[in-house]
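Alright, structures below, take your time with them.
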Structure I
Amino acid sequence: MRVLEDMSVDELKRLLKRLRDEGEERRKRAYERRLHDKAMLVARVLGKRLSSSKHEFRRGDMTIYDDAHGGVGHVKVGDEKVLSWDLHGCTRPEHFAIVRFRPGPWEDELEALYAEAKRKKAEEERRKLIKEIRELAERWGIDVEELMGD
């Protein structure tokens with residue numbers, strides 16, 4: 001393997017360009033898969049509230065942190081940040097939202113957690129709707145079963 005210090009300026013420039021291009025491809029891949037959105041939902045639905053806008057989810061060696069007000073967050077596996085995002089000041093979020101993305105097996109775990117968070121969120125919404133329907137029916141003396149028959 002070559003040592004960077006042994007490379008010419010032109011070789012270093014070409015290597016830097018390749019590295020930037022590869023980084024941009026990773027950023028696009030993470031953005032297109034909406035990994036930051038999935039992580040945010042997991043933190044907010046399955047995690048614990050740290051403050052009005054901050055949430056943190058922990059399971060095993062995975063930690064997901066989201067600061068909705070600050071527009072920043074990250075996924076860590078052990079001590080390593082494998083995904084981080086910064087949504088503020090983004091005029092083209094597909095280029096700026098993803099700050100770090102290191103592909104790995106953690107992505108499958110995130111997908112499973114995202115599915116769990118979506119189910120939980122849907123069930124919470126379902127319970128709210130049922131409660132509101134029952135309250136309105138009681139308030140107005142309306143037979144819900146009659147309305148359901150229409």
Structure II
Amino acid sequence: MALGIIATTPLQEMLEENNIKYDASNVISTSSLRTLHKALVSAHGEKQAETLLEAALKGSKLNITAAKTAQEQTSTPDVMSKRREYLKKKGDERAYSKMVSNLPTPSAYNPDDTMRSAKYITSVAANMIIAPISFGVFLYSFGGGVFGEGNKVIVGVLGGVAMLFVEM
């Protein structure tokens with residue numbers, strides 16, 4: 001509800017003297033009356049301002065009107081729709097940020113990890129090749145005395161194959 005006063009001629013003159021605007025319907029809003037009171041106080045002092053304002057208000061009638069809707073209060077409805085869209089986007093962004101805040105951040109690609117795994121694979125592969133060969137040569141060299149000179153090659157090969165299965 002909006003509260004206003006239907007202006008009398010002395011009140012209208014006083015408003016015009018102090019350059020205070022009011023609508024053409026001769027209804028003075030309470031904010032215009034406050035502005036007028038402040039202007040009168042600064043010009044004449046508190047006591048005389050109240051006396052002048054009281055004299056100007058005599059014979060005036062109180063006017064109560066329905067409050068304007070939110071759309072009527074804005075000069076351009078486009079401003080409110082833009083504000084609404086902005087606030088909706090901010091709300092959506094806030095909700096999305098809250099939703100993904102618990103997710104772990106993806107780690108960046110680190111080439112050292114790839115090199116480390118390549119070194120490991122290479123060392124395992126080399127071990128699978130070198131260990132059977134070296135064990136076969138060991139048995140070939142020292143197995144001749146135990147198994148006889150003719151069986152050195154067979155003992156070395158069988159020892160190498162056995163070591164290959166152990167490495168797997």
Structure III
Amino acid sequence: MVNSELEISLANVVRGMLPYANVRNSYYSKEKKAVYVKIQLECEHMDNCERKFLHFIFTGNVCVWCAVNREYFLDRIPYDEFRNTSNHDSCWTSDGVGDIFHTYIELCEYVQKDVPEEKQVAPVNIKTFNFIKDVKFVNIKYEKYDDYKFKLTKIKEDE
């Protein structure tokens with residue numbers, strides 16, 4: 001997988017921090033402690049450059065939400081932009097963070113959209129810059145909206 005190193009790094013960061021968030025969470029508490037991670041993906045090819053941020057929120061065992069956009073700041077992202085990508089401890093490292101790979105492919109296609117076909121290259125040959133930009137605890141609220149999905153109703157930075 002193209003971004004497997006980034007996905008593995010993200011999973012390791014979350015595995016290290018999530019126990020500290022979960023120990024503060026009561027089953028009955030209305031507000032849950034969660035781990036927030038911001039990732040910057042950037043692709044460049046023949047003077048074309050595009051950047052997006054992936055905002056991940058992890059809580060419990062393991063619920064994952066992700067918002068993909070050009071917005072740098074968490075507090076400027078509407079809650080409904082966060083998509084619940086996983087709710088199970090056995091698949092959160094694949095399903096939950098799959099937006100990394102999909103966003104990378106979209107960026108690669110975007111930077112080549114005006115490039116003549118004979119000068120286009122495989123995604124693996126496109127210059128990329130990937131960073132984990134921010135890792136912190138946040139307080140969240142969420143509610144069930146489908147049989148197996150949850151929507152965020154509050155995100156507040158931990159004080």
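Since every read-out is calculated from the coordinates, none of them should be taken as a lab result. These numbers come from a predicted model, not from an experiment. Cβ atoms are built from the backbone, for glycine too; each structure is taken alone.
Miscellaneous remarks
- Structure (I, II, III) behind the derived value 1.1 of distance in nm of label points 7 Å out along Cα→Cβ at positions 59 and 139: III
- Identity of the structure behind 92 (criterion: volume of the Cα convex hull per residue in Å³, for residues 19-82 alone, calculated), options I, II, III: I
- Among candidates I, II, III, the computation of helix-only ellipticity at 222 nm (-39500 (n - 2.57) for each DSSP H run of 4 or more, over all residues; to 500) that gave -18000 used structure I.
- Winner on volume of the Cα convex hull per residue in Å³ once structures I, II, III are ranked, highest first: II
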